[in-house]
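What follows draws every value from the coordinates through simple rules; no lab data is involved. Just so you know, these numbers come straight off a predicted model, no measurement behind them. Cβ atoms are built from the backbone, for glycine too; each structure is taken alone.
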Structure I
Amino acid sequence: MNLKNLLTNKRGQWAERLAEDYLNKHGLELVQRNYAFQRGEIDLIMRDNNTLVFVEVRYRKNEQFGGGIESIDYKKQKKIQMTAQHYLQNNDRFQDHPCRFDAVLISGESSHPSINWIKNAF
């Protein structure tokens, strides 16, 4: 892994932890981090009371090349939905729970990040 990929990976982990902490403070409970299978990955799976929440986390230092929400295009949404379906098929305890897809968008410098939580993002 080259230095750029390593730094990107570390930034991604930082953003996911920040999003998790933010959602915890708003009453959500972590179920699983970084659920992956061959066709996709879900950053965070949380529980909001009885609702299972699949969370996509995006960090942008600036919006020079577009904001975080624009990067969750139709193709990315379908991958996340397919991965969520795989998760539900392999975790019986959540099959009857309502589900939603949220996005947590983080922007700015890491010393003073701005967090925007979008429920039912797609």
Structure II
Amino acid sequence: MKEDLTHRTKQFALETIRFSRTFPDSMESQIIRRQLIRAASSVGANYRAACRSRSKRDFISKIGVVVEEADEVGYWLELFEDLRGSQHPKLAALMKEAGEIAAIMVASINTARSRQD
């Protein structure tokens, strides 16, 4: 499971980066692109860090960051969609994946908390 999520979060970052290459060259699109890439790549990086955490408390904290970053990806994608005025199939798939990753991580936090003591 851990290896699957490591791969999944890395693929999420790669797909987000690839999608961002389709953005127009406008100033606002480039700002969104940078923020989007930063947040999407942070999902996988922070998940990897969580996998190497030293305690359950550390794990919960690091997974919390993953949830925040996945949610931020959703925000930037929504913003881009609103500016664009139409939905792109890849954008919808990335928004869905961001939500699924966040949900998986919230479930991991809840499990870790229930086993903490």
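Looking across I, II, the calculation of FRET efficiency 1/(1 + (r/R0)^6) of positions 33 and 57 (r between Cβ atoms, R0 = 41 Å, to 0.05) that yields 1.00 traces back to I. Here Cα extents along the principal axes in Å was calculated and came to 40, 31, 24; which of the structures I, II was it taken from? Going label by label, the one that fits is I.
Figure out for me which of the structures I, II the number 23 belongs to, where relative contact order in percent (Cα under 8 Å, 6 or more apart) was derived from the coordinates. Value 23 for relative contact order in percent (Cα under 8 Å, 6 or more apart) corresponds to I out of I, II.
Please state which of the structures I, II yields -30000 when helix-only ellipticity at 222 nm (-39500 (n - 2.57) for each DSSP H run of 4 or more, over all residues; to 500) is computed from it. Derived from II, not from the others. Computing volume of the Cα convex hull per residue in Å³, for residues 41-104 alone across structures I, II gives 65 for structure II.
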